[in-house]
Structure P
Amino acid sequence: MTIKSGLPPSASTFNGDPPMTLTIYGIKNCDTMKKARRFLDESGAVYHFHDYKVEGIDETRLEGWCALVGWETLLNRAGTTFRKLSDAEKADIDAAKAITLMHAHPSLIKRPVLEKDGVILVGFKPERYSAFLSA
């Protein structure tokens, strides 16, 4: 894993094909997503919004993200989608199982994931986004 200089420590380089533009991944009606998108709009950032509900997410990208930030960071255990999983689905989660669950239920991915030039941030904090955008 490479961390580009000048970026917050939570920013990690994704070694797959880097996006051509800034991309924010999430779900349209999520309150945190709305805050993050509003921040990007007010910052004048040009970005693509990737809606998991419309576009899905491929396992290769999830594997890359998990390799960088860890599946524990990426898996949203606080949401209703996780609570609705069966006890068997929640038991003995490892990286492979987490990726399978997030692929099947994209609402399990912590939101937002912001990707720019092969670097990702997970979650939204205005100060992290400012540093990310200015790097």
Structure Q
Amino acid sequence: MKKIEVVAGVIFWKDDILCVQRPKNKLHYISEKFEFPGGKIEEGETREEALNRELLEELNLSIKIKSFLITVVHLYPDFELTMHSYICEVDSKDLTLNEHIDKKWLKVNELNQLDWAGADIPIVKKLVANG
């Protein structure tokens, strides 16, 4: 089974958390699901460097990484995903959706109303449990 390692940012602007929606995809289990933004770690990059690069590419967003949150290992039908998530902050909600089709800024107690990608659900649960 193919293994993929990625990073994701749980991005706060004050008390709001950025949630982004994936575009339509032939893989039904991630098609149009919400996720925390991020992407693959390239060779020679640290996790933090990968997260900064991916968020600039995907959202034109500069972040401040505050702390590590959780690593999730999730088995999708055709690959295994290891996702390292970080709590991040931004100074502004200004961003550009270069790859995603929608965005929402939600409070922690509103996160459960979205249809999340499987690998992101443990992150949502941890955030909600921690308030």
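Could you figure out which one of P, Q the value -11000 for helix-only ellipticity at 222 nm (-39500 (n - 2.57) for each DSSP H run of 4 or more, over all residues; to 500) was computed from? Mind showing how you got there, number by number?
Values: P: -11000; Q: -5500.
It was calculated from structure P.
For relative contact order in percent (Cα under 8 Å, 6 or more apart), the calculated result is 34, so let me know which of P, Q that is.
Q
Work out which structure the value 2.7 belongs to, where distance in nm of label points 7 Å out along Cα→Cβ at positions 23 and 111 was derived from one of P, Q.
So the calculation was done on Q.
Please compute distance in nm of label points 7 Å out along Cα→Cβ at positions 47 and 95 for structures P, Q and give me the label with the greatest value.
Values: P: 2.7; Q: 1.9.
Between P, Q, the highest calculated value is found for P.
Given a value of 3.9 for mean projected area of the Cα convex hull in nm², for residues 39-78 alone, point me to the structure among P, Q it was derived from.
Q
Read-outs: derived from the displayed coordinates by stated rules, not from any lab. All of these numbers come straight from a predicted model, not from anything done at the bench. Cβ atoms are built from the backbone, for glycine too; each structure is taken alone.
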